[in-house]
Structure 1
């Protein structure tokens, strides 16, 4: 199924009735799921996150825009957040089985409909931008709503869709396509915006104007450094080039950034830089930031957009802001996510802090996320529920079947129904084997002193966690595969595909159990000796899982046309597994009898 995310930002964060009406009209569209509604009083802005198939997402986005324009009057709007219209920005994000090209098509269709039917100016941004200078949202927003009448008179700012006329009530709207963005605010224990702004300038990619004098305290800095004829100073050190080529080479070799690109970001013409400020790049790529005051929290925030969290992770930004705040004599009290945060971004943050604590990654994924939430102070100014705030959660978090009580699962197996059966039990045995191996390794972390061994332990513990959850999901998938096979038999259609699935699940389980038992060598070598019986139980569960899955493969292969090829692979795996099993079980009993 194709899934697109849409995250419209509305210039209303105070009137709950207006917000509710907008949300309701979006929800009214079939197959649309509203994941999050975030409103800020001081910013006077609401961010709604919803997902759905392409056709439905187009309809929901248009209806949301239409309702927003109907209910919000920009002539009365005041708020801390930059904005250009009643519905300020509507980004589309490809989430699942959707390309950027498809989202660009969606953005254009919605933009055209908004321009034609609602009669407001529409600009395309991000990956949907038709002009290079419109890729950046901040460039389109320059001058904001108040500067829009003048902007629309400039030929360079003719809208992509809709009339080139100022609409006093609605303003303009920006529609586009982007990657998953993390809207992230870091809280400071001060009411003075100058601190938040100063830190924002330090961390954002665009950076700031370089100044003479010491950084500490920042508000005593000297005058802005400017380019002079025959004098090209560096914004990061004392170097002064005799010509532009010299400073260009210095910045690239010494500081690793392209000065030409930096000047372009600040709209400085390369051929006319004399008298212009020398720009100092910020610390992080793909990072935008400003400072603002939020009276409802009684503090200021560094408000950040991470446009590529894989390039600049949120935990790295958080730690840097903590450091910069401390240099200025203030503290970070926590942070907040506006909208949703991707699972892998939060998971990586959790691993970062576990590593700092010298703790294993082999704990449950939910515990890793909780480590991140607590370390980043994500509950400092509001609630943070994993199921509501984290997008792209693994299926393990949402499966109703897997979240039933243990007694219910065991009772279900014992009933007069063929499913769940031996395949599901085998998958559970494998998951338990990985859990036991994880436990032993987790308990052993503090005694591992060798750095190379510790790095290997992190790698293995992380993989054990993944395999534990993957095999736990196979408990459900085996049940579903068998039920699909029975249905195909009854209906006498799609039988080969159903049979292929019924073979694929236990075959996958064989592969994962074989991978798992290979980690026993490391665990035996570096694990606690007092946990030898636990390692033994893990091996026996791998054995039960592997051979249970092997038998399920064999029984389903009887009626399968490609059975020889699969049988050959299965036999090869069985030979390898049996050799490893005998080696380690023998070693376990030998050590237990000593």
Structure 2
């Protein structure tokens, strides 16, 4: 069965039972700003589950793209994905448990043609804390259908709410046994006797409302919220060993691994994370240091790391394979493919240099002394090479073998906190509690980590000015700058908004200069001689008799940037990191402003 055949069969079946197909929401919630991503098909329907009238009626169905980060560490197994599609149908105060269970059983056995002996159901086993009893109604419905395996579970079979309060309720799930070995009636999902069950279907009986007081009160409108994992159904109905063999993921597996090594955990991770990144960027997410942007950044970083182990680097091909698999269902992927590729590649290239330096540092340091505190080692990699803690964990886990993630995370955070405390005390002693170890009007930093960052950004402003003059012309001169650990801000003379092509040319010019890794020098010269070098400087400033001139290159004659400056700067341009323009805007007539960052 192909993915399109499954979609069509689902809509036909539930359409015949009075359901109306509705559109789906993007991964970034449009109205609910309290959550980062759309995690389930019911998420956009919460107002209607609480009683608002839906314009399409009381019986609805759709497919919803969803993203969950709770399973990110389980990605690479047979069934977990970061972005996945959910086939869904809903009853808004219409039918209840009996119909929902009967129809799901009919679809699974008659349309998907799973034999009953391969199936099991789970129901809510009751919970004194919630005050919600064993779901006898669901149990009786399954027994009436002749279901022989019914497992009574607690936390795994109560869904929601999405927020701290809201609609929620007990669930009943359908599992498929995927092992060729026989399985008796005492072999149940959730037991220790058998690990070969795959959940494909979840009926949520949304009959409760969790209150601010933490109690569970009956909902005036009882709803059915059903989610069916499209990829898992394709896997089980086609008797495949993993979701990576389905027709949706196979093109990307083959793009990443020419030998179709779909069982390789690193191949799987690259496939999953590239796929997730494509959907996220298409829905408006861009890499950043917090919230949605950080989730995307973390996924791309993990991709870069895993790709090295399988010697994969054709990112454009992988992105194209994802777009090709989904363009019929999601035409906006094709429309935004160039943008998706550009954003992904910029982040991938930015992280490559960080990873190279950080991984080399960790490997050398660990081999020198395997008994040292690994959290301290990871902190040093973060401090010296800006290597994120979660990436250090993955590298060290490979080097050291079994490494408890929870304990390591606590130890690493402890190291970070110690550093923050030391930096705070040091700055208070040095600057009377003002909290800054650097504040010269242009550059600000609160600790040594920020000082390293603003130093890189300061050097980047010199490269940026040189790039702007190369792309726009010699009329460009600095009008002002402001640098923090978050970004650089550079004001310059220019009368028109930069085109996308010009911004791209400026970005490439800076990054080419970074990749050349030329040395950064300075000389102190008599003022007249300093000006004779051609060094850029402010015409209106009264300089002292001698001026410090910073230049990037082996000599003043071949320098790519020469400016009057007091410093500080990096020692080689390669230390700057990957440059990215965040925003370009007008300040006043004839003056533009660029905000940018480096990583």
#### Entry: Source structure (of 1, 2) for distance in nm of label points 7 Å out along Cα→Cβ at positions 249 and 457, computed value 4.0
2
### Query
Which structure, out of 1, 2, was helix-only ellipticity at 222 nm (-39500 (n - 2.57) for each DSSP H run of 4 or more, over all residues; to 500) calculated from, if the result is -12500?
2
## Note on the structure
With semi-axes √(5λ) of the Cα gyration tensor in Å, for residues 137-312 alone computed for every candidate in 1, 2, 30, 24, 16 is reproduced by structure 1
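Rank structures 1, 2 by distance in nm of label points 7 Å out along Cα→Cβ at positions 89 and 177 and report only the one at the top, that is, the highest.
On the way: 1: 1.8; 2: 2.7.
Across 1, 2, distance in nm of label points 7 Å out along Cα→Cβ at positions 89 and 177 peaks for 2.
If Cα extents along the principal axes in Å is computed to be 81, 58, 45, which of 1, 2 is the source?
Only one of 1, 2 returns 81, 58, 45 for Cα extents along the principal axes in Å, namely 1.
Bear in mind these aren't lab numbers, they're just calculated from the coordinates by the rules spelled out. All figures in this text were calculated on a predicted structure; none of them were measured in a lab. Cβ atoms are built from the backbone, for glycine too; each structure is taken alone.
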